[in-house]
1. Kindly point out which one of 1, 2 the value 23 was derived from, the read-out being relative contact order in percent (Cα under 8 Å, 6 or more apart).
2. When log10 I(q)/I(0) by the Debye sum over Cα atoms at q = 0.22 Å⁻¹, for residues 8-63 alone is computed for each of 1, 2, which one produces -0.87?
3. Quick check on the output: -1000 is helix-only ellipticity at 222 nm (-39500 (n - 2.57) for each DSSP H run of 4 or more, over all residues; to 500), derived from one of 1, 2. Which one produced it?
4. Using mean count of other Cβ atoms within 10 Å over residues 72-79 as the calculated read-out, with 13.9 as its value, let me know the right label among 1, 2.
5. Quick check: 2, 12, 25, 26, 22, 10, 2, 0 is what I get for P(r) over Cα pairs in 5 Å bins from 0, in percent, calculated from one of 1, 2. Which structure matches?
6. With distance in nm of label points 7 Å out along Cα→Cβ at positions 16 and 96 derived from the coordinates and found to be 3.3, which of 1, 2 does the value describe?
Structure 1
Amino acid sequence: MKNFIQTGDIVTVTAPADVLAGGGVLVGDLFGIACTDALSGAPVEIKTGGVFEHGKTSAQAWASVGLAIYWDNSGKVFTTTASTNKLVGVNLATAANPSATGIVRLNGIFAVPSAAQMAAGDA
């Protein structure tokens, strides 16, 4: 197929802020985990799918597997709070309140607007 470019599970974007390898990167509605460190404005490769252990909202219990997980771009952590956050995957393990990290399977697609964003017309 002559028009195929790549599988798209790792893509290069412009870092919207300084980021360390393993940190979350949200560019518009595209979310992924940085493969390398990058300064704001520099190109950075992000992994858009897969399973990652990453910081979460500490004061949340993830009581069951398969919860919708959102990216809190202000706190740079995963959360179960939809509000203005972007849906990026589901959790694959329970997590206590408090706990610093959670295990998340990225959905591998663009970040889906939350119901609150859609209702407010922010999507």
Structure 2
Amino acid sequence: MSRVRFLADHDLNEHIVAGVVRREPLIEFQRLREVGLREAKDHEILEYAARQGFIVVSHDVNTMPAAAFARIEGGQPLAGLLMVKQTEPVGPIIENLLLIWQASEIQEWKDQVAFLPMR
């Protein structure tokens, strides 16, 4: 079994990433700019994440879910996608990400698209 690893989309609120890592330094939470994908298209981000075993965390509710569902429908792997509306408070999002990391394995998120916070 493998631990959950997160990849922050270019538009993800930096306070979310910083808050998660501050609370649990063992969590791997990469940023697109750190892996050379700052200008990548949604399908390229999802492809990289699937190859590397990252769940993508994004605010891009307009296009990212469609790209994820297209991958799934096309038989391409999806490591997981967690969507966060920009209007949501940061605290509950951080709590949800910590819970996902603590209580699940990466395999459980295969081909899953979910919106945070989970209620």
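1. Details: 1: 23; 2: 33.
Of the structures listed, the value fits 1.
2. On the way: 1: -0.79; 2: -0.87.
This figure was derived from 2.
3. Details: 1: -1000; 2: -11500.
Going through each structure in turn, the value belongs to 1.
4. On the way: 1: 17.6; 2: 13.9.
The correct label is 2.
5. On the way: 1: 2, 12, 21, 22, 19, 13, 7, 2, 1, 0, 0; 2: 2, 12, 25, 26, 22, 10, 2, 0.
Only structure 2 yields this read-out.
6. Working: 1: 3.3; 2: 0.8.
It must be structure 1, since only it matches.
Read the figures in this text as sums done on the coordinates, not as results from a lab. Everything quoted here is computed from the prediction, not taken from an experiment. Cβ atoms are built from the backbone, for glycine too; each structure is taken alone.
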